[in-house]
Structure P
Amino acid sequence: MLATGISGLDSTRGGLEARRLHLIVGEEKSGKTTLALQVASIASGMGFEVLWLDCGGRLHPARLRALASHWGADLSKIRISTPETFSEQLRLIIWACDYAQEPGLIVVDDFTYLHRVEASGVLPHDKWIYKMLAFQSALLKEVTRSRNVTSIVVSDIHERPGLGQPQPVASAIVSYYADSELWLQSIAAGRRLLRLRINDQSLSLRVRIFEGGIMED
């Protein structure tokens, strides 16, 4: 198990199950990256080798240092790469799945960002992009089954007409491959509702964001 630093989640479920693919989703600035950074910081302090792909290029070094300091991270075990194109994202994910050390943690932040940048909006033209996104998701799941590696994918949500509730971007792909989903929803300034979904089970917690990360409210 990987501790999250959120007491209700860690005490109830032991944290996030190792050797699984976890999906963190939510609206912009809901704390998705912060939660992933927190898990990565704790894991690195426990000896995990962390490979972090910053696909949106928005990881702030100061935020990383703040969480690393609070959670006792070993920054020498956190390796960060920033792909600039969707094709480069694919190459880095293949590399990460092939060469991740064990025990390992692969985090792909803003997983669907570069696919949205390159998509034309015309489905026949974009079919290859969705196929590659599915291939990347399959790789990230496969490595959790074949090696002592855990994967975390961070993605945005969007409104889809006729579906009522917001859905993860490319939900038919990312939700299909995920073993669990962690949803972050803003409910007040600095306060979030965290919902964990695993198959037909769910857990909801009120959390708050602070300088050192996320904790139960």
Structure Q
Amino acid sequence: MSIPVIPQFINLTKRHCLLLGENQEAITKGEILIKAGANLYVISKHKQLWPKELAEQVNWLPYPFKADYLKNIWLVISALEDRTFNAKIFADCEKRQIFLNVVDQPEYCSFIWPAVVNKPPFIIAISTGGKGPALAGWLRRKLEKELPDNFYELTNWFAKWRKISTKQIPKLQERGKFWRNLLDGGLLEIYLSGNIKKADDIINCALHPEQKHKKKPEINKNVHL
């Protein structure tokens, strides 16, 4: 049975996080936390296994783990395989209402670390609820190959029109319906095919339907990338 979870994105900037371990899983997750702006504390038996550049950016706590280390911690990750220890730290975190992720031991997780597709500024998180992390990783790799690379330009373009539409359509529900109709009609496919002017014209005509004298651009649903 998979773990019932709610997908959310959290801001860890300047928040204290604790990581235990020195294997590749620990190092990868540590790098991600540092890039996210977390104030990272690490407990490791073998500090020398961490890349020097990364090791200089973390706060090292003396081994072994002590429950007092959890003071002011927001989030904990254990990359250790010791189930007895992980059961103990799970109990410690539950007592203090601290979120914990244990690599490949979902029974001791209060949050799931997803597979992530990172196409800035898009971030897509994928999870099987702890049932098959390898499957989530497979889907991540597949999406990374298939998704276009110009998402950054797309997001800036969309943000421009979103700002304009907010002024034209102040009610949230109406604005949501407006964008759903355009997006479901193939607007992004037209943009991603390179016909940005046509995409602009479609939005502009939808925002100003009273301009009857201008021919409404047609959306071709057969556009392929």
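Identify the structure, out of P, Q, from whose coordinates semi-axes √(5λ) of the Cα gyration tensor in Å, for residues 13-84 alone was calculated to give 18, 16, 13. Display every interim value, and only then the final one.
Numbers: P: 18, 16, 13; Q: 16, 15, 11.
Computed on structure P.
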* Identify the structure, out of P, Q, from whose coordinates distance in nm of label points 7 Å out along Cα→Cβ at positions 21 and 101 was calculated to give 1.0. => Q
* Structure fact -> From the coordinates of one of P, Q, semi-axes √(5λ) of the Cα gyration tensor in Å came out at 46, 18, 17; that one is structure Q
* **Comparison of P, Q by distance in nm of label points 7 Å out along Cα→Cβ at positions 5 and 29 - largest value held by** => P
* Asked: One of P, Q was used to calculate mean count of other Cβ atoms within 10 Å over residues 45-52, giving 11.9; which?
  -> Q
* When you work out relative contact order in percent (Cα under 8 Å, 6 or more apart) for each of the structures P, Q, which one comes out largest? -> P
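Bear in mind these aren't lab numbers, they're just calculated from the coordinates by the rules spelled out. Please read all numbers here as calculations on a predicted model, not as lab measurements. Cβ atoms are built from the backbone, for glycine too; each structure is taken alone.
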